[in-house]
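These are the structures in question, set out in turn.
Please treat every number below as a calculation from the coordinates, not as lab data. Note that this is a predicted model, so its numbers are computed, not measured. Cβ atoms are built from the backbone, for glycine too; each structure is taken alone.
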Structure I
Amino acid sequence: MSRIEARFAALKTEGRAAFIPFITAGDPSLEVSRDILLGLTAAGADVIELGMPFTDPMADGPAVQAAGLRALKAGATMKTTLGLVRDFRATDGDTPIVLMGYCNPVAAYGIDAFARDAAAAGVDGVILVDLPPEEASEFAPALNAAGIDVIRLSTPTTTDARLPAVLSGAGGFLYYVSITGITGTKDFDLDEVEREVKRIKAQTPLPVGVGFGIRTAERAAAIARFADAAVVGSAIVARIADFMPPDGKKVKPGCAKDVLDFVAGIGAGVRAARR
């Protein structure tokens, strides 16, 4: 049983949803990013999404785009991203880590080399937001052979006819994008999202997590009442941005603690959602 499968099975027994925070590897600096990453489990994270910095993140809104640029400016690379995962695994062997990003950095690293090194570092799943199912054969075999789940995305425009293609070969959990458009820019209709989650779950045994547009503990809790996971990203990286001065040269003190306190508040909301 993979770490992702084991975590969702345990949460099902507990009768609650997973809380999945997202941060970008190397944002706002490698040191502070490491401090935040290492503190996420204690702050309530059940699964962690770690963004792979990329220069052209087409699906991401301003907050996550800025996070990626800060990370790249601070020297983030795929090697430093995997290094952060190794650092995390030295202290936490149970919490699943999912890398999220785009095909280009993975292809540039080399698909086989990425699968090998990611697995060795302790990565459990990968979300490539610009990888359609029809093109997955270039990436999925190497990842699956290394024991890494290829996590797929479904959106409000994914029809019943399209859903089987999205689900084919999917692993770990399904990520439902609650809005059309880019991350962190819109609110979602809760009733509509619940209907969509039920529709998806009728076609797959995979857990269904919901992301995009969740900014508060209250909204995360609302999602956690019916979905298997609530994913929060833009709100967290926007919190990190508050600690960057106008010149962007040095992170203000207290960033990691503030972010982890914020994450803990959302995590508490998710944990209490079904009580």
Structure II
Amino acid sequence: MDGAEKRSVAPGVFRRCEGCGVTLLEDVLAAAWSVCPQCGHHHRMAPPSWVSLLTDPDSFSPIGDALRSGDPLGFSDGQTYPDRVARSQRQSGESEAVLVGDASLDGVDIALGVFAFGFMGGSMGSVVGERLTRLFERGASARRPVVVLSASGGARMQEGIHSLMQMAKTVAARGLLADAGVPFVSVLLHPTTGGVAASYALLGDVNLAEPGALIGFAGPRVIEQTIKQTLPEGFQRSEFLLEHGMIDAIVPRAELRATLRRVIGLLAG
């Protein structure tokens, strides 16, 4: 068969595992909640898949879904900020970098937030900060335990100081939830870094993480270049953080729903 007669496989049929390199059928990987059946590598999942995994059918109701980013700085790096947002919306299928709303988990009412890393690296701008704030406020007012799954590169540079202000804003909102005596369970996905890691994400009553997740403020390469030292093996990975008391548990994705149900029951009981 010559080159003109060769048939290409339709895109989206196969996927190469980022952990072991084995080629997998997309359907097989999706059925395993994007965890490689060969090596256990946890690939990223989009918010709709997380909602399906963690919540009861048809129980999710979004909060702040109509909020959209402004352009306070008129930022452009060859592409305008509104154009970048529109492109991320088309590519990710999400309106912003976090989806938040009311839901139920095995019949227990919760307030759930899930980051979309595919939307500008899960960066936290004004809309992300406002949605998270409303989520914490909803948890406090309705006495719903709050669960947030974070995956972010940090604050969104296109919004400058407006983005950095979301760190203080989300921490203050998390404080209101604590004052109300309502539990907050933080789930740290790969990666959880920058302003998100330095604000609300490590302030859970219980902090859980997925295996192998990168968690920290600056990246390891930046730290090594700054301090001129070689970092320990596995530095900033969830296993390293668990060993040093920075998180409470590492939970494989297949066990996360049951773990959240158990933790919420203990905290709210």
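Supply the structure label, taken from I, II, corresponding to distance in nm of label points 7 Å out along Cα→Cβ at positions 235 and 259 with the calculated value 1.7.
I
Tell me which structure, out of I, II, gives 19.3, 71 once Rg and Dmax of the Cα atoms in Å is calculated.
II
I have 15.9 for mean count of other Cβ atoms within 10 Å over residues 163-170, calculated from one of the structures I, II. Which structure is it?
I
One of I, II was used to compute semi-axes √(5λ) of the Cα gyration tensor in Å, for residues 107-194 alone, and the result was 27, 14, 11. Which label is that?
Of the structures listed, the value fits I.
Quick check on the output: 0.96 is Rg/Rh (Cα atoms, Kirkwood Rh), for residues 43-170 alone, derived from one of I, II. Which one produced it?
The read-out was computed on structure I.
Quick check: 24 is what I get for relative contact order in percent (Cα under 8 Å, 6 or more apart), calculated from one of I, II. Which structure matches?
The correct label is I.
24.0 is what came out when mean count of other Cβ atoms within 10 Å over residues 115-122 was calculated for one structure; which of I, II is it?
The read-out comes from structure II.
With FRET efficiency 1/(1 + (r/R0)^6) of positions 27 and 227 (r between Cβ atoms, R0 = 41 Å, to 0.05) coming out at 0.95, pick the structure among I, II it was computed from.
Label of the originating structure: I.
State the single structure among I, II that was used to calculate helix-only ellipticity at 222 nm (-39500 (n - 2.57) for each DSSP H run of 4 or more, over all residues; to 500), giving -13000.
I
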